[in-house]
1. From P, Q, which structure was mean count of other Cβ atoms within 10 Å over residues 38-45 = 7.4 calculated on?
2. Output the label of whichever structure in P, Q has the greatest value of distance in nm of label points 7 Å out along Cα→Cβ at positions 30 and 118.
3. Out of P, Q, which one gives -12000 for helix-only ellipticity at 222 nm (-39500 (n - 2.57) for each DSSP H run of 4 or more, over all residues; to 500) as computed from the coordinates?
4. Suppose distance in nm of label points 7 Å out along Cα→Cβ at positions 14 and 46 works out to 2.0; of P, Q, which structure was it derived from?
5. Taking percent of Cα pairs over 28 Å apart as the criterion, which structure among P, Q has the greatest value?
6. Who wins on relative contact order in percent (Cα under 8 Å, 6 or more apart) among P, Q, i.e. which is largest?
7. Out of P, Q, which one gives 21.0, 66 for Rg and Dmax of the Cα atoms in Å, for residues 62-109 alone as computed from the coordinates?
8. For FRET efficiency 1/(1 + (r/R0)^6) of positions 54 and 78 (r between Cβ atoms, R0 = 25 Å, to 0.05), the calculated result is 0.20, so let me know which of P, Q that is.
Structure P
Amino acid sequence: VMFLAGQTGLLFRELAIAMIAAIAFSGFISLSLAPMLCSKLLRHSERSRLSRWVDDRFQRLEAGYARLLDRVLKRPVLALVPVLLFLAGAGVLFTTLPTELAPAEDTGVVDGQVTAPEGTGFDRMNAYMHRIETDLQPLRDEGTLQVL
């Protein structure tokens, strides 16, 4: 996202930099500060009934996962079926959903500038403006333009 060109790159560059910094700080803290704090704060003590119950549930979960993993490794083709279905669904959604960088917005205002060659006098510029007003008058009469 950070290296995208054009308007999209300008729009998301700050977000990409913020995410990179957040991930870098998080990695530093998780690899340095968190283990040190755990070594200081966590002490070995008698396990409570709740901790034994939680450990038992995690051991059951681990055993169930090991059984499932053994089945999948015996038939690896079956593991590819959900992956392929997911990729096919993502491809269908990617091609069918509408995309846009920013939604269309109608503010109801049209701003125009008129330029003339350098050295154009006031009378000549006034004639240009009068001609433009004359050309736009039908739009004002039908209500498309409110202010001219």
Structure Q
Amino acid sequence: MSESRREHPDPPPAGPDEVETRVAAGRIIAVLRRVPPERLDLVVDALGEAGVPLAEVTWDSDDAPRLLERAVVRSDGAIVWGAGTVTSSEQVRAAARAGAAFIVSPSLVSEVVRATREAGLYSIPGAFSPSEVLGARLAGGDLIKVFPAVTLGPSYF
């Protein structure tokens, strides 16, 4: 969305209920992994035009906080943004400052779930086995990401 079409300087932050609603309705979270900064606007605009309801910026580069903040502003509330590949409470806090509404981690890291809940964000820890899924849910995960799902295949579900 172009800057000239924005009605307010900062989109209101989406809360956990909005994330839950969009997850249930769209069942898709786009993943932006190491998108070059000069291509971010193009990618965000394409996601918005495609109607993608949720997207995450992976927290695996030094640019991640800045990219997430830019994506949040660029999409102006059309997309709810989160941070992925989050493995520490410090990363949760940085993502929250950058505008994340949800946190995705590749596995259950209790401190990440705890920090996510404390920040008022939606928690999506990763798990692989049924025991890990239960542990992630009991730890406070709002939604559990079965990861890596490709290893298990469709028949597992």
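1. P
2. P
3. Computing helix-only ellipticity at 222 nm (-39500 (n - 2.57) for each DSSP H run of 4 or more, over all residues; to 500) on every structure in P, Q gives -12000 only for Q.
4. This value belongs to structure Q.
5. P
6. Q
7. Derived from the structure labelled P.
8. P
Values quoted throughout were computed directly from the atomic coordinates according to the rules given, and no laboratory measurement underlies them. This one's a predicted model, so the numbers in the text were calculated from it and none came from an experiment. Cβ atoms are built from the backbone, for glycine too; each structure is taken alone.
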